[in-house]
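What follows are several structures.
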Structure 1
Amino acid sequence: MDYKGFGAWCTAYAFLNTVKCRTITPELYTLLSGTPFGLKHRHGDSFRILTPLIEPCFSVESTSSMLGYDSTENQFCDAIEAGQFLSRLPLASCAMVGPIDMGFLPHLPQNMYYCGQSHYISVEKIDYQHLLVIDSEGVINYSYGINAFHKVLNVKNIPEANGTIKIWNFEKQNDFLAMDNWEHTIINIAAENLQRAEQEGQGSKAITVCADILSNVDMKEWYLKLCYELNYLIQRKNLFLRQLLKLGAEIQIRLIEKQLDVLCHMRKHCMCETKIEPDFFRYLANYEQELAIKVTQLTDEVVLNDINN
């Protein structure tokens, strides 16, 4: 699967390219992973100014299980050892690798521009000398020599990797029953993550911390970085909005629409390299805090409706 526009994250595409499943959408995987819900600020990291509360690598096991796959996570502190593990896989078998540093992937155009950005790929063993990379970023088939592949497995500047290279194998569950209606599950995950973000001093507070930090830096060095991060946040909010539209949750929909309006104004200022008004951050933080409350209320309403029905 090739990445298309403002939709799911690379983890979803890497998973689906690994299990070779066409019945599950990348958007469903991303929603079930919880990454669109809740945000945090990582101090001193320009690639994680306003990043997801739940990094995709921490929810692979639970997400794949909900979608009918058992997962095995293999961790390696040494890139050569990780490459050797992949070289020992049976022919035609696939594995998911990540998060790794996009800046060390030479198959991506201008890859050094993405140094420090986390990424997920699918890897297939095509013969005894080569591994095939399936990358949703427009590179569907790229062959690497097995003995040189370890050079792309860099996690030094990827904090969510915790210093280890993660390789996942998946196996289909024979007794899995597909669910046609995931809305309730997704809303419960959203409420849990949004509340958790607020309780941990992230969420709305992460936005105000971000505003304070940006007020004391030379914005000429931050416009591009902030624009990049805002794009991803808009992407996550759009995915959340589409889910709320399915439920007809008018109050929550209006809050997301207000956030998107503010975020698009902020992105416009970044692109024009003009000052971002502090009020934009204040509005965004207030809406985020209210969203956590209203989505939690929505889960209670859904449960009550189910009982009444």
Structure 2
Amino acid sequence: MKLLRAAACLVAAALLVCACNQPARGSLKGVLVVYSPDLEQRMPEVLSRVQLYVTTVDPEAVFDFSTCTLEQLRGSLRERRTILFLVTSPEDLPGELDGEGPVLSARNVWASGQSVFGAVIEDEGPPEALSDSLLAAYNRHMHDYVYGSFVNTQMSSPARMDSLRELGFVLDVPKSYRTEMWRPEDGVVQYQRQDGEECLLMLTVRWLDTDRVLEDGEDAMAWRQSVARRFFYDAGADSVDRAKSEAVPFRLGEHTGWKLTGVWRNPEYLNAGAFTSYILRVDGRRYLLDMEVYHPQEAKEPYLREGWTIMNTFVADGEDG
């Protein structure tokens, strides 16, 4: 009997190893919610409290939730990128989860690149930290997607980073982006990525040597708009929709500035889209890092997050990368 039990344990361990060698699957922003049957009636209210939103042309949900019960978790469902267990008893949480506090977590439980979380839902509802945990997992998945970790392909471009370093900064722009504009004499470069017939991403870096400090968010929005009108293709009539845009104080490493998120419109061509920008002050230079998204009638939030992932790699000259 002991030999049979030992053999069974070895088989189970081998299956777990094999499963972890499989890359996690599914949407980057997808969250499979595995719940106790006694929570079924509360699930809509619980998930609404966990959900986050980003305003593009319209508010867009950050997470795509799908659900199953504890008994239904099998097969390919176990290989999702992000899995969240919501239970009423700690005994129903997988033993692989660990940590302190209301949210337990583990990585690579049933697939590589996977994030698994668990929380006990009591009368007061889900813990506040749950949204932050899921957001951190989404950001990791996006980083792995942008830079190719899931397929073991290096999407960074050392030669491109070296060429930018000569301009006074480094930005890890993936190989999937082509160089559309290279005008260092004017303080601007732009890269583009086409993702389908009607989806265009434009990543722009504009730098300006100036002692003038932008006073507030409106000042930051105005500068971003002037850059678009001057340098973007056929964008002389572009404007920022102030009713659907926001500027918040921002810090990236040691540098402070503004993070902009909102809507651009062009009445001349009757089109619009979403944008996100970092405006940073580095010594006597002002930088605009901007991702503009054209994807009519479709989701824009994942592309803005792709922009944040790339822009977060910004390093100014002389800093440790």
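When mean count of other Cβ atoms within 10 Å over residues 248-255 is calculated for each of structures 1, 2, structure 1 comes out greatest.
On distance in nm of label points 7 Å out along Cα→Cβ at positions 208 and 232, which of the structures labelled 1, 2 is highest? All intermediate terms of the calculation are to be shown ahead of the outcome.
Details: 1: 2.4; 2: 1.6.
With respect to distance in nm of label points 7 Å out along Cα→Cβ at positions 208 and 232, the highest-scoring structure among 1, 2 is 1.
I have 22 for relative contact order in percent (Cα under 8 Å, 6 or more apart), calculated from one of the structures 1, 2. Which structure is it? Going through each structure in turn, the value belongs to 1. 1, 2: which one has helix-only ellipticity at 222 nm (-39500 (n - 2.57) for each DSSP H run of 4 or more, over all residues; to 500), as calculated, at -8000? So the calculation was done on 2. Structures 1, 2 were shown, and log10 I(q)/I(0) by the Debye sum over Cα atoms at q = 0.07 Å⁻¹ at -0.35 was computed from 2. Computing mean count of other Cβ atoms within 10 Å over residues 112-119 across structures 1, 2 gives 22.6 for structure 2.
One of 1, 2 was used to compute mean count of other Cβ atoms within 10 Å over residues 256-263, and the answer was 20.5. Which one was it? Only structure 2 yields this read-out. Each of 1, 2 could give distance in nm of label points 7 Å out along Cα→Cβ at positions 240 and 296, but the derived value 2.5 comes from 2. Each of 1, 2 could give P(r) over Cα pairs in 5 Å bins from 0, in percent, for residues 24-143 alone, but the derived value 2, 9, 16, 21, 21, 19, 9, 3, 1 comes from 1.
Every read-out reported here was derived from the displayed coordinates using simple, explicitly stated rules and does not represent laboratory data. Please read these numbers as outputs of a predicted model, since none were measured by experiment. Cβ atoms are built from the backbone, for glycine too; each structure is taken alone.
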